[in-house]
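The numbers here are math on the coordinates, done by the rules we state, and not lab data. Here the structure is a predicted model, which is why all the values come from computation and not from measurement. Cβ atoms are built from the backbone, for glycine too; each structure is taken alone.
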Structure P
Amino acid sequence: MTRRSVESVTVAAQGSGRLVAHAPARALVVPGVGLSARAFSIRYTTTTALGELIETTGTVLVPTRCPARLLVGHAVGNQGLAPRAAAVSTLLRYGVEYEALAFENALRHGFALAIPNYPGLGDDSGTVHPSVIGRSLGPAVLDCITAARQLPDAGLDELPVVVEGYSEGGCAAAWALELQPAYAPDLPVIAGAAGGVPADLMAVYEANKRGIASFMLLYVLIGLDSAYPDVDMERFLTRRGTRLVRLFRRTTIVTGLALGLVTTAWMNIGSITEPLPFDDSAVRARIDENRLGTHAPAVPTLLAVATRDQVIPVPQTVALAEQWRAAGGEVDLRVYKSAEHLVGGIRFYRDAMRHFEAVV
């Protein structure tokens, strides 16, 4: 038996959420200025959308200005697909993570943070990040929290837990909240918050197939292909589409946005695929598996969307709130008027902090 197969058997025997390795890390809020935290890089086990056990990485931040009183599973927004450059751990090391100010605010309130890089990011596994695929991202969030509670001498194992995230992070957080009662029932989760949530990828497709954010649908297709090999995205790609996919797989969200704005004038999903993958029954089946709303979170949950969001249609967020409530969930829906995606994120994290303070 090879070393790789021996390690795989060992990991499989231990199950998901096992802390595999940890080390001190560097975490900056901006270049040259450290976060108010002891930072750790961690490697832990989690499960894929198909239920297979893998290892992935993340960052844990423990406040230093005051004692930790809450452990936050923080799911970050879209960072891109480049395996190293788009990882939160890498961006924090250089002080260029765009959610770092939210981290610092949480730390100053005594909130420790467990932040997954997400599968495919932060290491050289060769896996492509399953972007916006909730059945991959939700477990990564829950298992990151579970692993963080195993850090020696960090004092996190007795803290209550909350889950939050916006944009792609809203997808990850919402899925973590839906899955938690069955997937991680021993986690002491007391509240959740999810904003800018791509709850229904078909609705996201319909809203963006010809808009300024149409390039983001490439991330969705690449994520589906990574999570589900049976999707076999290459069978849909034109020659131009193949080149674009290879290019976008190496982007951070900043370079992806810049490239997307340049290509929006002539690129849409219909022009780089033939036939259209969103019309394919196998693709639609996998998309249906990743539609939120089947199970309600077991804890009070804040759900938010901005009325002028460039990517997320407001009706799908309203529908998700109604579905969760119908399933017995306690949901506080916030609709931010005259706000677009980025401003909505700022308002969301302010409200999430208040939401958590109310239940601690």
Structure Q
Amino acid sequence: MKVPMLDLSEQYQGLRSEVLEVLDQVMSSSQFILGSNVKKLEQDVAKFSNVAHGIGCGNGSDAIHIALQALEIGPGDEVITTAFTFFATGGAIVRAGATPVYVDIDPVTFNIDPAKVEEAITEKTKAILPVHLYGQMADMEKLAEIAKKHNLAIVEDAAQAIGAKQNGKSVGEMGSAATYSFFPTKNLGAYGDGGMIVTNDDQVAEKCSVIRVHGSKPKYYHHVLGYNSRLDELQAAVLNVKFPHLVEWSELRRQKAENYTHLLNERLGDSVVTPVEKEGNYHVFHQYTIRVEKRDELQQYLKEQGVATMIYYPLPLHVQPVFQNLGYKEGDLPITEKAAKEALSLPMFPELKTEQQEYVVAKIAEFYGK
């Protein structure tokens, strides 16, 4: 059996006629930049996130960068974040001119450890940038307390967590701003790049809106150095077709995750550490990530058996060559480094079949002789 990591073809077939119709409408209107589709998506995603504003931009990486700039974070400032994340998290901080300060993670959720955050605060600290990894929110309640105590901004990297909640509160509600990615593999994915910033702060929203269009307002009058980072109208049209299905898709992901956990615990017991949804959290399972010994050997075996897997992330940011100047070394973040050697993400998408999951688990059990 072949089990892909992600298969978007079945999803597309179910939406094909609607997608083609809206694309034709955009083409016929000839309004390709910041038109009605972008505006609708911004309003709908903001409402979904229970915040006042949505600002569409070119991609999730730019969303973080623009949010940081709108919060006036730049040279001389420090931003505390996690090293167990995609490069864009740290890259956006550096592109904004600030310095990333990497701290260790919670070994259960892989998310940033609030206690380590508080220990890392200095007079240069301007913001905290938690990542809601794999679809589960970091401990925003504790992070919000820390931010309030030390007068810090919070920018939530929610690229993988649209729809996630914590004790009834959505992504974006407890921070200064939150950022989404609409990369095709995401839970709400476009057919190309796309991103969005959501915020309750009117001033931050206004600044983000200006920064994404070269820093101009009115047009051709530039008061800040901005970027060309607009959400494309065609991508917004596709996302508007997909958006009404997001809640259902999230529930399907949760069902697949529950089934994986049941199958893995039944077949493998303690040989595999399955994901934990922290009390009060609503996990949207962008990824279903296990922790295992002999991770690389298992991945190779599964590949030979037709099962695709991914490692998110094999080399944490603090030891990436590009960040050598920050002075981190192997051993500085032991929990992060251990996770990077053990984490393996299994196939996960709403259309994943039960028999595919059973096959994946059977092959894992086979590898460990269970």
Using distance in nm of label points 7 Å out along Cα→Cβ at positions 65 and 233 as the calculated read-out, with 4.0 as its value, let me know the right label among P, Q. P
Out of P, Q, which structure matches 16 when relative contact order in percent (Cα under 8 Å, 6 or more apart) is calculated? P
Match the computed value 0.8 of distance in nm of label points 7 Å out along Cα→Cβ at positions 25 and 41 to one of the structures P, Q, and report its label. P
For which of the structures P, Q does the calculation of distance in nm of label points 7 Å out along Cα→Cβ at positions 193 and 281 return 2.9? Q
Out of P, Q, which structure matches 17.4 when mean projected area of the Cα convex hull in nm² is calculated? P
Rg and Dmax of the Cα atoms in Å, for residues 217-304 alone from the coordinates reads 21.1, 64; which among P, Q: Q
With FRET efficiency 1/(1 + (r/R0)^6) of positions 321 and 345 (r between Cβ atoms, R0 = 25 Å, to 0.05) computed per structure, which member of P, Q shows the largest figure? P
semi-axes √(5λ) of the Cα gyration tensor in Å, for residues 17-168 alone derived as 32, 18, 14 - corresponding label from P, Q: Q
For percent of Cα pairs over 27 Å apart, for residues 57-248 alone, the calculated result is 29, so let me know which of P, Q that is. P
